[in-house]
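What follows is calculated from the coordinates using simple rules that are stated; it is not laboratory data. This structure is a prediction, so every number in the text was calculated from the model and none was measured. Cβ atoms are built from the backbone, for glycine too; each structure is taken alone.
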Structure 1
Amino acid sequence: MITTVEREDKVRIARFGANKIFRVDFDERSRMIDDELVKVFDNAWSTFLEQSVTKAEKIEAAEVSRRLLDQYHPYIDDYQEHRTFKRNQAEFIVQLEKIPEDAYRLTQLWRVKSSDEYPKTLFVNFNTIEEIERFRELADSLNKKPEILALQLIRNFMDLHPGYVSDPAKADT
């Protein structure tokens with residue numbers, strides 16, 4: 001059972017955590033004071049995060065190192081428990097410190113950059129949640145999935161440049 005998340009951990013995790021967890025734009029969270037960040041964390045925790053962490057699958061520290069970017073490696077504690085879960089089509093890893101009475105304290109929450117698992121994937125970061133929502137609405141209005149529309153736009157742009165053809169079959173025509 002996860003019994004505690006220290007205030008300093010709530011603040012850090014909410015300030016730097018993934019939009020897919022907190023549903024408040026990163027730029028907005030970066031300007032928040034600590035009390036506001038605690039509320040953002042507590043809202044996510046009570047809504048779904050605690051349950052996700054509690055039910056998450058345990059993984060070995062070596063696997064955590066393999067899945068996370070190098071910049072996170074100094075914070076991986078081999079003596080703590082690690083678990084993984086998915087939320088909004090993204091993978092997350094948590095680090096939990098065992099405390100007395102079969103309880104745990106959440107110390108880290110990382111989003112796994114899936115480009116390691118999907119080397120043909122390009123990730124695009126929009127400036128705001130509103131901007132990505134507008135893009136999704138545009139894709140919907142064209143009866144397309146956002147990722148399909150984005151790929152078509154990128155390929156069309158690349159085809160405008162001499163010497164590049166997105167479809168090698170077109171190179172012979």
Structure 2
Amino acid sequence: MMEVVRHTVATLVASVSDDDLVAALSRLYWADQDKQAASYLEVLARLRTMMPASTTMSCVLAREWSDDNPPEPLIHIVGREMGDDTRWAIEFRPWAEWLGMAVEADPALELSEADMLANILYEMTFVGWDDEEIAEQWQVVIDAHDDALAHPERLIEVKPEDDLMKNDEK
């Protein structure tokens with residue numbers, strides 16, 4: 001079991017400066033900081049006005065490896081309920097709940113507070129730039145699920161030899 005870094009998402013939001021966050025995001029995710037910085041700083045400003053919601057979910061930062069050749073190290077964000085090792089996707093969670101989450105990161109990762117927050121914000125905004133947009137995307141997922149259950153005849157059979165990620169070159 002990894003050691004817990006003594007933070008919540010809310011304490012990181014409160015303690016990391018705008019400049020440190022932009023520098024970490026630039027280093028970790030994108031080179032054109034002028035293009036992306038404003039969007040992330042708007043999110044950070046909104047988060048600073050929100051109250052954290054009570055939650056038993058923790059935000060876990062873990063080292064993983066990309067599918068690149070050679071593999072590149074990356075930080076993967078998952079949720080974990082106290083006392084349960086199940087790893088949950090949390091990008092659809094409300095932001096107030098994110099703020100209330102304890103942050104768990106292995107000290108061996110040697111992440112600064114700005115690096116932790118940059119990784120967390122990247123995950124939080126993966127499907128949308130605000131709670132409303134994220135809720136709309138979640139509804140798309142729910143609707144597709146409900147449609148698949150109601151109309152299984154519309155589902156396609158995928159065979160192991162099918163490469164669904166391959167581009168058709170016609």
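Using distance in nm of label points 7 Å out along Cα→Cβ at positions 28 and 140 for the comparison, can you identify which of 1, 2 gives the largest number?
2
Which one of 1, 2 has mean count of other Cβ atoms within 10 Å over residues 12-19, as calculated from the coordinates, equal to 15.5?
Derived from the structure labelled 2.
Name the one structure among 1, 2 that log10 I(q)/I(0) by the Debye sum over Cα atoms at q = 0.09, 0.14, 0.20 Å⁻¹ of -0.42, -0.86, -1.38 was derived from.
Matching structure: 1.
Taking 18.5 as the value of mean count of other Cβ atoms within 10 Å over residues 36-43 derived from one of the structures shown (1, 2), identify that structure.
Clearly, the read-out refers to 1.
If you rank structures 1, 2 by relative contact order in percent (Cα under 8 Å, 6 or more apart), which sits at the top with the largest value?
2
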